1. Work out the source of 4.0 here, i.e. which of I, II gives that when distance in nm of label points 7 Å out along Cα→Cβ at positions 32 and 368 is computed.
2. Given a value of 16.6 for mean count of other Cβ atoms within 10 Å over residues 16-23, calculated from one of I, II, which structure does it belong to?
3. Out of I, II, which one gives 23 for relative contact order in percent (Cα under 8 Å, 6 or more apart) as computed from the coordinates?
4. With mean count of other Cβ atoms within 10 Å over residues 96-103 derived from the coordinates and found to be 25.4, which of I, II does the value describe?
5. To test your reading of the models, identify which of I, II gives 126 for volume of the Cα convex hull per residue in Å³, for residues 256-383 alone when calculated.
6. For Rg and Dmax of the Cα atoms in Å, the calculated result is 20.7, 64, so let me know which of I, II that is.
Structure I
Amino acid sequence: MPSLPAEELTLLRSKTPFLWLNPQLRPAALALEVVAAEQGIGVRDIEAADGLLRSWAPALARLFPELTADAGLIESPLLAFDHARAFGPEPLAGRCFVKADHALPVAGSIKARGGIFEVLTHATALATAHGLIAPGGDKLALLADEARALFAQHTVAVGSTGNLGLSIGVMASALGFRAIVHMSRDAKEWKKTRLRDRGVIVIEHEGDYAAAVAAGRAEAEQDPRSHFVDDENSLDLFLGYAVAALRLRDQLAAAGAVPSAEHPLFVYLPCGVGGAPGGITFGLKHVYGDAVRCFFAEPTASPAMLVRMLSADGPASVYDIGLDNVTEADGLAVAQASERVYLLVREVLDGLYTVSDDDLFRVLAALDERSGIRIEPSSSAAFLGLPLFHQPRCPPHLRSEAQRATHLFWTTGGAFVPAQEHERFLRKAAACGGEAATPLAALREI
């Protein structure tokens with residue numbers, strides 16, 4: 001068993017939701033300088049990733065009619081959150097927002113930027129190597145028959161619990177690649193159906209997320225024309241996720257909510273293997289430095305990143321401490337965090353907190369009732385962070401800082417959930433009983 005602090009180990013084993021603050025946290029500039037030296041990535045790489053996505057925008061608008069209004073840019077809205085009525089007797093001085101990645105077009109989840117960026121990066125490199133496009137050339141050329149014929153000879157594969165598989169499968173198949181998604185036992189049936197309807201090959205595995213990834217990676221290694229999107233190790237995925245920070249910077253500026261030392265930005269991010277929240281955190285720390293605080297949210301049954309952050313012995317799994325990794329938050333059902341992401345964020349991540357499945361459903365139902373916004377249980381985790389600042393474990397200085405901060409809740413998926421599946425969520429919430437840990441007020445788009 002990995003060596004974990006006794007108090008945290010007790011809380012984890014008992015599945016008690018709690019807030020954990022990172023003792024390894026360093027000033028952002030220092031931590032990012034170390035990452036740049038050791039891992040070789042920084043803000044220029046994030047900007048380059050944004051540039052590639054923008055260069056593909058005209059082609060994406062042609063492939064996906066839903067992108068026409070935004071000229072091919074895949075981005076989610078920023079929603080204002082009525083905090084005065086949302087958080088009861090202790091209203092916050094700062095403003096609250098929701099970054100609505102549950103409404104991201106094409107793939108409908110936080111995984112869209114990273115997954116789509118990696119597929120487009122691979123397609124660009126492949127077409128360039130075969131002389132179909134010059135470096136920096138017009139990506140519309142890659143929608144022509146000649147490019148599709150080339151892509152049809154190649155496979156793009158991924159292992160996923162669902163949302164990453166959707167983003168990879170939908171984008172790869174749209175370009176003409178043979179697309180394969182290895183899905184774990186946690187994946188929802190409707191996600192498998194959506195992929196198959198797009199012509200994607202879905203291979204189901206009895207094991208968990210790690211087993212699906214391992215099987216997909218092993219199969220791809222046998223085929224020189226197969227590109228495996230490795231959620232645990234891919235820097236392309238990570239940088240694609242990090243692009244969200246640049247987009248959010250512009251949205252917050254337009255809303256007149258630029259973070260500062262006096263009024264910092266607190267961000268709450270649901271976490272599975274760590275890639276999406278890790279990339280976003282990495283990007284936000286580059287944009288705002290110490291004026292942003294990032295907190296990951298994990299189910300009490302699957303606190304993979306928290307277990308890794310607490311482990312003094314290296315990589316560790318939730319199974320190692322007696323947890324079962326069984327949660328309705330399928331996108332967060334991961335037993336072991338990405339070691340690469342851990343190394344990239346261990347000194348810039350401000351903290352983590354754990355959440356119960358019952359509270360995930362309560363929040364989901366409250367949000368649906370009061371705003372009409374439909375999210376997956378995984379997305380609900382973001383909304384459960386703020387009450388933890390009232391716990392005895394929270395130091396007074398952080399509680400004070402939270403009172404004057406801008407708070408941003410980052411959703412992960414939900415827009416494509418079938419109506420009957422959402423009704424099941426609501427029935428589950430009703431069976432849980434009680435009030436949501438975080439009452440929710442109306443949202444409005446800005």
Structure II
Amino acid sequence: MNTQAGVAVRVLATRVVDAVMHRGRSLKAELATCLPRIDDARDRALLEAICFAVLRSRARSEAALAQWMSRPLGPRDNEVRALLHVGFAQVVILGLPPHAALSATVEAVRALGRPHQDKVVNALLRRAQREGLPEASADALWPEWLRRQIRTDWPEQAEAIFNASQHEAPLWLRVNRSRGSRDEYRQRLADAGIEADLAEGMADALVLREPLAATALPGFAQGDVSVQDGAAQRVADLAGTLPAGARVLDMCAAPGGKSAHLLERDPSLRLVALDVDARRLQRVRETLDRVGASAHLQAADATDTTAWWDGQPFDVVLLDAPCSATGIVRRQPDVLLHRREEDIAALMRLQRDLLKAAWRVLAPGGRLIYTTCSVLRAENAQQADGFRARHPDAVPDLLDEAFGLKDAGGRQRFPGDQDMDGFFYASWRKKT
């Protein structure tokens with residue numbers, strides 16, 4: 001990496017971090033805007049690595065700034081604060097070569113139009129290099145209300161949830177079985193010098209311990225493989241073997257991974273992929289096109305069945321419901337910055353409305369599969385209990401321990417269990 005490019009990456013990282021930490025923007029959205037502007041794949045990987053490291057270590061960085069600065073930085077200095085987080089993450093968390101990281105980060109201060117602050121930035125980064133960052137408790141990143149709720153819901157698992165969410169998740173792959181077997185693809189990876197582990201009991205899954213851009217995977221562009229966490233892959237396992245030509249609804253389909261997985265396993269399925277956001281539905285189209293799958297895509301509010309349903313019932317409805325995303329903090333660390341306590345009640349109302357609509361369009365004898373990437377019992381076990389109370393014609397499926405800890409009528413997986421994300425699963429059959 002040349003000096004100019006190195007400085008440019010630090011400037012972009014600072015702007016992404018500033019937008020996420022101080023202006024409430026989504027990390028995913030900010031990276032989607034910035035990454036295409038970087039030509040070199042190594043620079044793109046560095047930008048992503050810095051931003052994720054910053055958000056995972058921000059409690060330690062904030063503690064350092066509080067202890068090391070005689071006067072706290074004000075709102076006008078948010079960009080410099082973000083730059084310091086970027087610098088700390090490089091020197092301490094990522095362990096980048098100190099000279100290059102310090103030089104490029106200090107130069108970025110000047111590129112950001114703040115040359116008068118280069119000396120203080122240099123001094124603080126050198127102190128971090130010498131001393132490291134102060135330690136912080138595993139739950140320090142979590143807002144107080146959410147920390148309290150996790151401890152209430154899961155007193156025995158809370159510390160493990162907090163700890164797991166601090167660490168980078170492994171890269172899970174889903175092999176497209178319509179294009180070849182998992183073992184065949186694992187050999188392709190080995191031939192390319194990429195080591196992959198088998199995932200016990202997971203028919204299509206491989207796990208990479210070293211991060212790798214999806215586009216660098218053999219056959220990715222051709223749809224031979226996709227990136228999808230093992231917990232999400234379990235949804236297709238829960239659906240099981242369906243009758244040929246079964247009519248399936250993926251109710252909140254974007255970005256399309258679960259629809260694609262079902263169709264890779266059985267292309268005969270008549271699948272309808274529904275999403276309220278037409279732009280997000282375009283991502284579903286791109287996902288399905290890449291893996292060579294076909295479905296009917298429809299943009300609509302799933303809760304308003306009169307607006308989109310043709311009256312023909314579905315054999316299976318998959319509702320991967322909008323939720324707090326508290327089970328995927330290690331993949332989306334900015335969740336802890338943006339989630340508010342009042343969000344949970346609103347999400348629960350939406351989940352109830354979606355469950356009601358799903359039951360309405362499900363055929364007698366059909367199955368409703370309800371999942372979230374949450375660890376909050378209000379969205380999961382309590383939601384499942386409430387659904388069952390409202391629908392006496394719902395017969396719960398008994399899920400085995402492969403789906404996690406039994407909780408009410410479903411199963412709860414916690415972040416880091418078998419290296420997977422936090423996830424909840426429940427399934428009901430409609431009495432005939």
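Each reported figure results from applying straightforward, stated rules to the coordinates on display, with no laboratory input. As the structure is a computational prediction, the values presented were derived from the model and not from experiment. Cβ atoms are built from the backbone, for glycine too; each structure is taken alone.
1. The read-out comes from structure I.
2. I
3. On the way: I: 23; II: 12.
Among I, II, the structure yielding 23 for relative contact order in percent (Cα under 8 Å, 6 or more apart) is I.
4. Answer for the origin of the read-out: I.
5. Clearly, the read-out refers to II.
6. For Rg and Dmax of the Cα atoms in Å, the value 20.7, 64 is produced by structure I.
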